[in-house]
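What follows draws every value from the coordinates through simple rules; no lab data is involved. Note that the coordinates shown come from a computational prediction; the quantities given were computed from them, not determined experimentally. Cβ atoms are built from the backbone, for glycine too; each structure is taken alone.
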Structure I
Amino acid sequence: MLEILFSLFEIDPHYEKEIARRVGVDIMTVRRRINQLRESGLLISARPNIAKLKLRGVAVVARFTNTISEGARLNLLKISPYWRYINRGYESNGKVYLANYAIPISYVDNLKSYLENLKREGIITSYRIYDFVNTIYNRFSLEYYDYSRRKWNVNPMDWARDIITSPVLKIPEVFDERVYYEGTYIDKIDLIIMEDLEVQGLKPLYSFATELGITPQQVYCHYANHIQKQKLILQYVPLLYTVSPNLAFKITLILEASKEEILGKIIDASQGRPFLVSYSVNPYTNTIVLCLSLTRTTLTLLYNAIDYLNEIGLIKSYRVILLDDLIIGQSIPYARAYDFNNYRWSPPRFPKVDEVLKIWHRGLK
């Protein structure tokens, strides 16, 4: 079961023959195990290739004035329909809010203008935008699992040492924007399928036939010839935990490397680490955003590891944001957000200034 589960990080769960070949079992065993995983409630998410969709990943870290209520802060960061999640967190100098978007590339500057306007109005005191090409979710490697102690070996200092000694100097092609310059063909059916698979990637493809009013053969044609052939789905991600969610510190770590080659080393040394959930990269600013899950003990070691990398000049700056349980999220309604008449994404809907001020005053303590 474990081998089949881990194979889903790399193989589409709808391609049972490929899973059977990779794991070395018969296809009926694969089919039975996947049905068991589906019935057990395991969530597997199909993560879209946002660069292929001509969207830009954006993370915003914003700090609000004390007079703004919690609800107002969250609503001010909801840029519809392109917001993905908003999380409250803490840095050494106070409370911040981390918002994640997948926004049309041509509207990133509009987001900057909106945030700048909030700052001028005195609603936020500071903000920082980190944009990236794509996000990769980590496949935990069993080489870090201690079977005798039944626990994962987690040591951020080992990670730092592996970064230093890694021979890899190139970032993966998935973060090279140049490979996405060619056109992408998508239609409404493709986007509806991708929306649903992002929520539950184990959903059988034939079930879309009744929902969409087409034949199963047409569903498979859309999936194989449009979605898979154009690599619109970047990867399937089983939502697993190496640390109990009740015990884990959820952390966003933002590193600015001294040069692009260091990004390659960081990515290489991070592969399979049990504390790494995902990472996003911008090779133009030499920035990598890592989502981590650590226990209290290993959190201290993480600070030591980062300070060490900073001291020897591999990273120029860093931010550590400890996230708490206040989080809201959504799946982007791709099919409704796309303007099929003009073959482009619809403009994001930003709150108007008077609406922002109304929420602000309503939030005064």
Structure II
Amino acid sequence: MLKAVHSRIWSLLLCAGLIIGLLTACDDSGSPTTPATPPLAKELVLYNWVDYMPQSVLDAFEKEYGIKVNYVVYESQEGAVEDIRAGKLYDVVVMAPEQIPRLIREGKLAAIDFRNVPNFKYVSANFRDLTFDPGNRYSIPFHWGTTGLLVRADLVKRPLTRWSDLWDSDFAGKIALWPIPRSLIPIALKTLGYSVNTANPAELEAALQHLLKLKPNAFIVGNENATVIPVLAEGQAAISYGWAFDALTAQKQGLTTIQYVVPEEGTILWGDHFVIPANSPRRREAELFLDFVLRPEIAGRIVNESYYAMPHDAAHPFILPEILNNPLIYPPNEQLQKAELTLPLSAEGDALYDAIWQRFLADGK
């Protein structure tokens, strides 16, 4: 009898031990423990234009999260695209919309997990869900602005008001051009009354012939220049196409003879977006960075220090009034009503533009 009791006690203790062992494999709520979240990486690689993200913002991100942002500069969008295609490792890249669809088609961009980017809610509605990236699966709007004429007012004899003024032979040898296909070809299209996003072969051929008339009177600005302003300031050029931020650079340098003109035919809007390459080894950190720069107070700081507009209405209370009310940065509605945004093309359209550009470089051959 005693032996049977001892046997039952040991059985109960054994069962209890098994139960305790199972319980210790559970957390206090009775659910199995989940693996610990891995620590954040100590570095993040941002691939971007020069002077396009204030260092103070990168420093603030590092201070808060312990992640150093390695800022790598590219010289052209085309070069950045080729680097992504070649598999070079970047975590966040600033990319023009016209480049994004082809990278999506090629599987080179990662879908963004917006559960990790809740501050996306602050992006202005007009800049979301654009045709080239429905639902913003792969991109987040960053900067935007206008394209126009930059003029040395003291070197021209009359007011310049239209895109066609670039073709005025009076300025032969004094016309500076950036070698950017999706900027220069649309200017020719706009001058001829066509859409800047046309893929009509006849209209593109007309634009090419128009550019070939301009080419002998102009010179190309090298990619080593961050802005055309020094070329204008030194008198090498009297007129160029450029962007509002070029005019702001001239203002900050006290170069009052350099003026910015929004042509009567309408400005051409540009925009840049954040993307995450598909091969990024630090997607979680990349999304953390994107959420950080979309905080209203951080977005306001970016605008205040860079002088580039952001599509971020919640940032307006943090933007200095002299910047928010500057028409070069935030243009008035009457200018925007005549504006046209450069949009991505189909694969066939890209091929047409590439062919037109190569013929332009080869003098029409």
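The maximum of mean count of other Cβ atoms within 10 Å over residues 88-95 over structures I, II, that is, the highest value, falls on II.
Here mean count of other Cβ atoms within 10 Å over residues 48-55 was derived from just one of the structures I, II, and that gives 16.2; the source is II.
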